[in-house]
Structure P
Amino acid sequence: MKKILIVWANSKISNEFIDTYVNRYKFYNTFKNKADLIHYKKNNSQNYILDLNSIGSIRMFLQKVKKEYFSWVLLFSSIYKKDNFDDIGWMLENLNVNIINIIYLIDKLIKNWNIVKQSKIIFFKDAWTKQPKCWYISYSIAKNIIWDILPSLSVKYNNIIFLWIDMGPVYTDKIGGEKDIFYSKSLIKLDNPLSGLINFLNFLINEANFFSTWSIIDFSWWTYLIRNNQKCWET
């Protein structure tokens, strides 16, 4: 059974992916702290604490998985909060988690031979950073820098496939009219976009002939076409 490393298993998308394919893959899931991990109980998985704002936590995690070999890595980790320029430390944490330390983690996993050759490492980005919401500067910067880093990663580690999925709104726990408003942000209307993304992820990681490292895959439903002519909005 092939092994998948899920970085930030609290993600709604990752939870759906794990639930759908729990009998097909062995999952290695990470959580920011013990409180998140203790409530997570799913079959066929190994669970770890991994605080991406702490190099020490990353090193401890690497030590625990030093004998594991992952076929794929899915990076759902992210901090998504409005900037607070009265708290620069928090903004630096945002950049650490969304850029610097995630690259550090990937670099060490590859150098330590935790990732098999021809493995796919998949990043996720919000399509709306093309027309961002007001005052989410550090988040937008982080996601765009990751896009700039992918070519360098692809050249440095040319036996690994780096992919990028540019996403629109695929999941909400809102109901009724609020749910309709959430999905109205997209130009295209789909009945179950989360299911489509999960199935697409499964195709990507399994398709041996999908070898296009540094590819940017649009799963945005063209959200930025709607927002491009709007003023900054808040939710």
Structure Q
Amino acid sequence: MKKILLASALVLAIAVSAAVAQEVLSQNAVGYIKVNLPANKFVSVAQPLNNMGKAENKFGETSLAQEAPQGSIVFFWSPTSQGWSGGLKGAKGWAPAQSNKVVAPGEGFFLKSPKDTEVTITGEVPDEPSLDRVIPGGGAFGSVANPYPVDFKFGESDAAKNASQGSIVYFWSLDGQGWSGGLKGAKGWAPAQSNKVVAAGEGFFLREKETVTTLTTQKPYTWP
């Protein structure tokens, strides 16, 4: 992933690698994240940029939804039923159930394209000092992501630090098309999970063992 952050006359360029998001660019608090969608593969994504001039991110109004080709499928996780639901983008676009779905800050979901393509997450860079993500807790699965458009090491995140002992994290493998993860033990997270770099715009699962139902993430930058 290549990130270029512009604030006034200051330009900061950081090059790192990532499986899903390849580039993040923001200027005047407006940014984009490019996402590769390999043909017929589920990609775990998120919407860490705010819809331009609107109070919430309706999926159908996002550039991610609009740029996805006809025949693409989206799946959203239900913390209540503990299952996936979604639909296909037809000749007339997304059905109302998918188009009107409000994607919460820090919510991960799946997108699958029928052909190799690249789509772009665009929007305003969040300037809130912190953002909350509600999860079910009590051993149930919650879909999460970084609500801010930056990469991070999972073990250094607020979600990892505040998770109860016995909680489990799961990361999606684009190549293997499956989940892998591990448990937070008495000494914390194992290196494989702690050192996992979660890309901007990448979703994952957290299975909180106890009653923690709100994940609060502090803004990791001083701009905009």
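Laid out as a table, the results:
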read-out	value
Given 3.4 for distance in nm of label points 7 Å out along Cα→Cβ at positions 34 and 90, calculated: source structure among P, Q	Q
Source structure (of P, Q) for FRET efficiency 1/(1 + (r/R0)^6) of positions 98 and 194 (r between Cβ atoms, R0 = 25 Å, to 0.05), computed value 0.10	Q
Comparison of P, Q by relative contact order in percent (Cα under 8 Å, 6 or more apart) - largest value held by	Q
At a computed 7, 31, 38, 20, 3, 0 (P(r) over Cα pairs in 10 Å bins from 0, in percent), which of P, Q	P
Which of P, Q yields 2.6 [distance in nm of label points 7 Å out along Cα→Cβ at positions 138 and 170, calculated]	P
Ranking P, Q by Cα Rg over 2.2 N^0.38 Å, for residues 106-185 alone, the structure that comes out highest	P
Value -11000, calculated as helix-only ellipticity at 222 nm (-39500 (n - 2.57) for each DSSP H run of 4 or more, over all residues; to 500), assigned to which of P, Q	P
Answer label among P, Q for the case where mean count of other Cβ atoms within 10 Å over residues 42-49, calculated from the coordinates, equals 14.6	P
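Quick note: the coordinates plus some simple rules give every number you see, no bench work behind them. Everything quoted here is computed from the prediction, not taken from an experiment. Cβ atoms are built from the backbone, for glycine too; each structure is taken alone.
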